[in-house]
Structure formats: C-alpha cells, structure tokens
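These notes open a run of structures that come right after.
We did not get these values from a lab; they are worked out from the coordinates using the rules stated. These numbers were taken from a predicted model, which means no experiment stands behind them. Cβ atoms are built from the backbone, for glycine too; each structure is taken alone.
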Structure I
Amino acid sequence: MLQVGDAMSQARERLNIGILGTGTIFGAYARGLSLFPHLPVVRIADLDQDRARDAARQWRIPAWGTGEELLADDEVDVVVNITPPSAHARLTDAALRAGKHVYVEKPLAATMREALDNLATAKETGRVLGSAPDTFLGTAGQTARAAIDAGLIGRPFAGTSFVRSSKAQTWHPDPSFLFQTGGGPVLDWGPYHVAALVNLLGPVGQVAGATLTAEGEIDVTAPQRRVERIRVEVPSHATGVLRFESGALVTMMYSFDVWDTELPHLEIYGTEGTLQLPDPNTFDRPVRIRRRTDDAWSQLPPVIERTTPEPPKPFRALGVADLAAHLEGDDHRTSGEFAYHVCEVLDALQAITLDQGPVDVASRTERPAPALGARRLT
C-alpha cells in the first residue's frame, strides 16, 4: 500500500478526477491515482474512442467519451491533461474555463506564449493549475534536498546533469511527437532534471549553450510501430551551462543521439563533498554521498516514506495529490509558476547558440517547500 510521508497523504477531501488522453503514459497515472482513494478517476476521454473504452474497462473507470463530454461533466473536479504537448495549452485553457482545476503533463505548454496564457487563464478563472514533473517529490529528491539544507556537502557550487537517448524509436509505436515542436530531449527529459535542480539549488538566472541535430530522419523499429520513419524537427542534442541565482554552475547535456553512456544522471558538488542522485524520472532510488573525509561512497537514509509501490512499475500521481493538498491549504510544490520557470529555462536552452552568449531567464520561482514531515539529516 502506498505510503506518502508528507502532506499529500493528509489531504482527504474527495476530488473526482477526469483524464484527457489514454496514450502511453495513461497506465502510469491510472495506477498511481488508484492508490489515493480520495482521488477517484470518474471519467476519461480520448480522440480514439475505442482506446478510451478499452482503457475504461481495464481500469474500471465508470465513464469514457470525448473531451467535450469530460469538460461538461459536473462530477469532474480536476482534469489531468496527458495529451501530446502540442495540445496541452488548448485543452488546459478549455478545462480551466470549464471550471476545473488542471494538472498537465510536462511540458506546461509547447511554447512560452501558450504557457503564459494558461497561467493568466488560471488566475482569471480562479482555478489551480499544476504541472509535471513531480518526481522530485519522491524519496530521492527529498533526501537530496534535506542533505543540502543540512549542509552535508557544504555550499553547493556546481553540478552535472546528463540525459542520453530514451531509444523511444525502439519501443514507442509512434514517437513522432518526441521529435516535433514541444518535444526533443530538452523538453522531453529536461523538465525532470531542471525541476530536480531547482528543488535543490533554487531558480536559474542564466543559460548558455548550443544545440545540434545529428540525424534529420530516423527509423522506427518498435514491434507494434504505426510509422516506419520520422523527421527530426527540433534539436536532438543540447549542451550548455545553467547559472543559478545562488551562483552555482551546472554543466548539462540532453541528447536523443547519445545512445549509451556511463555518465551519472545528476551530481551536486559542494565545498565539503558530492551528492549523487538517481535518474530524476524516478522517485525512490537511493541517494549517495561522499564527503571530503570519506574513504568511499555511502547511501543516505530516506527522509520520507517510500512514495511508490513495490515492485516498481510505471507510476505517476504525486503531482495530482500535491494539487489536492494545496486546495486544502498546503504549499503547492508543482505549481504552474514553478513549471513555467522550468519551461523558460528549457525554452532558452533549446533555442540558444554560442554566438548569443548567456541568456537571462526572466521568470523567478521559489524553491518548492520540502515535504511536510520530512526528517532532518545531520
């Protein structure tokens, strides 16, 4: 049974969930939300009605149909928008105007203009807008945060952040959206890394770097593929430096072209030691530390209870539970404003060239509050 060691487990007001989209990640949301009894999924919708019907039967969801029907359903309190990135902004806007609170998959929107418009609509309608990623709410993100806050590695001054290809063309039936506007390694994987980094180090002040595309077209080899070959329309390899307002510098590489590497996912370097974090697309793997005086790496004890069930399976839901807890008065850790800052950093990174030099990030956000009840590290 799920044990969430913070305020998300304390929110108990029932909120009915409607999910827009029943694609690849739907099962992860359905599985995750099933572990929060106060957040029942009451309706789902998809352009592919057969897929929506099959998903409803598989997960015993009482209603399915079109997006219009979902938004018109007075029983739905919160809309979870897990459609392709190019549809995020339009459907988020429609859901907010229909009187629903909205939690949207990353990225918040495909463009910064659309993301800003969604924030304005949320303010206009008095609805709450939240967005993925929420993985930093797991034990790894919270334990690393507690270690930094406790000064276990001294003053954090630098870090590294590396992403290699997810090899989506070998398993996704149609990964076209990953290589079109709103996709690419920067917007697909980058949100997990930048959200984790902002949780640890605070807001980003400047971005510098460059991008390239190694191949203009790629073959799709997934066994159940619906397409044979797709065009690469966005940069597929990005490298750069993030300068945080704290002064810390993080070297990063986000790539769909690097097939394999043994580089660490995330490391934070402090004046007294190093933290090594697991893949920030996961929740509950160990965090390791090695201080200046240590002879070897050691594993930090988690500061909150495990947030995902055993054995590990694809899982999403903590951000939706975070939004629900916020409606009851808790901090909103996965807020639209937080997601907007992450998106602006990634938008700058995807468009940047070496000739430009550093680009200022205009938005600011607070470091998300630590999980309520998280234990201190000493």
Structure II
Amino acid sequence: MRVVAKFGGTSLGSGDRIERAADSVADAVAAGHDIAVVASAMGSQTDELLDEISFDASDEDRAEIVSMGERTSVRMLKAALTSRGVDATFLEPGSEDWPVVTNERGEIDAEETQRRVDRLAETLDDTVPVITGFLAEDPAGNVTTLGRGGSDTTAMMLGKYLEADEVVIVTDVEGVMTGDPRVVEGARNVGSITVDELRNLSFRGAEVIAPSALVYKDESLGVRVVHYQHGDLLSGGTSVEGSFEHLIDMEEAPLSCLTIAGRAIRNRPGILAEVSETLSDAGINIDAVASGMDSLTYYVETSVAEEAEATLHDAVVEDESLSSVTVEDEIAVIRVTGGELPNQPGVIRSLVDPLAEAGINIHDLITSATSVAIFVAWADREETLDIVHEQF
C-alpha cells in the first residue's frame, strides 16, 4: 500500500513525539508499505517566527524565514528514521528532487508538480522521502508558501498526484470528535465523516484538515485522521469519505417565498425555531430559510405553498411580535457548491455582475461555508443557469 503520512506541528512538538512519529513510519515500512512523509514545523514554530518579523520584510525574505520551521522538522524526522535503519531523505525547496511548484501568481503549477511527483514516485520502493509541508518553489527557484493549513494541502496534493491509497493526517485530536472535548463532556470519536461535512466544520473553526486541502480528495484516495499517540499509521481514527466536487444544481420544481414580518423578531430568542417547527409539524419541508432584522423568509415547493401560508398565518395570529405573512410564487433556485468556492475572493461578485448585466433580478442570495444559492424568477432560470455555468 502507498501512504502519505502528514505529521502536524503538535505531533512533532518534542523529541519524544518525533521518536513516536518515526516509530510509526518505521513500522509501516517494515510491513512492506511505500511511505512518503510530510512534516509541519515543530510545535508553533511558524507562528513564533512570524511574530518575530517586526521589520518590513519582503515576501521572499518572509517566506525564507518562516520556512525554517519545516526545514528543521524534516531534518529531525529524517535523522530519527535513519537511526531506525530506514533509508530516508529529506526534501525542501531547492532540493534536486523537490516536487511542489507554483506559478507566477503563487498558485500550484499542476502540470509541473505532477511531472516532478512522478519522478519522486519512482524512488518510493527504496527510500522514504520526508518533505517539508506548507512550502513550494516558484519558477525562479524562490521559496513560496501555500497559506494557512498548507501542510495539509501538501499532503493531500501529493496523495492525489502519487496515486496513493491513503493520506493519514497525524494530529493532536483523536480523529473527528462529536464536539470539542475541552468544552463538551462525553465527546467521542466519529468513525467516518463525509468530505462535505468536514469542509463545513473546517470553515466554521474545526481544526482537523484545512478546507483548501480537501479539494484534492477524490473517491479513489482514502483519508484518515489519527492521534499522534495512536502509533499506527494503518488503522484507527476517523475516515473521510467521498469527494468534494464543484456542483451546479437547479431545483426542478418552482418554489414559493413566504415572508413573515415582525418588528420585534430580532429581540425574540427562539423565534426562528418556533416558526420553523409549525411548518415541520404540518409535514412541510423547508427548502431554504433566511432571516433579516424584521423578517423571516422561507422557501418551500409551490405545491405546498398554500398550506404553508395558512400554517404561518396561524402562527402570526397567535404571536403578537409577528405582524403579517406574504407569499411570492414562481421562484427558481440555482446552487453552486464545493471545489475552491470559499477560497475565491470576489466569487459573489463574479455571479452577481453578469446577472445584473443580463437584466436578471436576484430575488435572494443565501451563502454558507461551501455553497451559494441564487434565487431568481422562474422565467429567468435557464438564462441564470447558463450564466452560472459560464462562470464555473
């Protein structure tokens, strides 16, 4: 089996932890597996280096300085592997076999990186490459960085380009947990989680795998998250299932928009739950919901809009903080989900501007961590879909 093992800063935060990491790699090699290692800076060394740059440093100098954390880690881990009889070599920007290359804009040069990774793959039978995470090399040979969570990106990208069986993310959490164990009593490990679920959690603060790294996850690439104390690269932890692709989807049936107005809505704890529950009790599915300072908006299929209006009207009559409910029919929704969507500055404008130029009025726009839903008049749905396809 071919495995890319990424060790996070915490898992390399001391000599004992480096020893533990080396043991797990040596055991996997002894079992006959091809292993490539990606190493983060030890502990919080990168952040500490950044904090010390109090002067006006150029981008090139800054990248060279912060690269020292990863450069130290790969040397330490390579030496620990060698002491265990494992044939290992460390790779950093400037090395003859360095694989990760960016273009002039600082983006991954996929074609050149794939070419170099193919060459790296030929050596895996004989040696364990220990590769600096987070770092890359531009066409001129200068050190560049892959941004926050860049070591995860390095590992996932190498896993894809090496056609690895699995990427194992070794970190300081026991896989993905049902909640933060520092806050929630009884939090437990989740055996498996989908890429969609994990990306949404990651964009909302869960520090498991960097969201941008999961772009490289496809169906053929296994991904697991394990605790550094686990000691086994080949089992345990949380398995990340599926793939996260760029999807553009248009709801086939028209929707109706029901809006409840009320001056005191913003000051009513639980009002959204209470109103939504009335629709749930009536067996009405909510396609989307949005809230404003003085309103709640629900999108439901037009076929149940009349029943939904009557249900919400009863809620308005019973609650003095609500004043009225209105309905607008024949609404279409086009959703864009996944890929690099959350990492694209100006992505909302890239959708809104062409629609405005085409004279299409946007009825509503609802965003989440990994998707955008565009609501337009039903008559404009096909043209809107064509414009969204052109943008993505």
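Couple of notes before you dig in:
- Comparison of I, II by relative contact order in percent (Cα under 8 Å, 6 or more apart) - largest value held by: I
- Once Rg/Rh (Cα atoms, Kirkwood Rh), for residues 59-122 alone is evaluated on every structure in I, II, the highest one turns out to be II.
- Each of I, II could give helix-only ellipticity at 222 nm (-39500 (n - 2.57) for each DSSP H run of 4 or more, over all residues; to 500), but the derived value -10500 comes from II.
- Comparison across structures I, II (criterion: distance in nm of label points 7 Å out along Cα→Cβ at positions 235 and 307) gives the highest value for II.
- Top of I, II by Kirkwood radius over Cα pairs in Å, largest first: II
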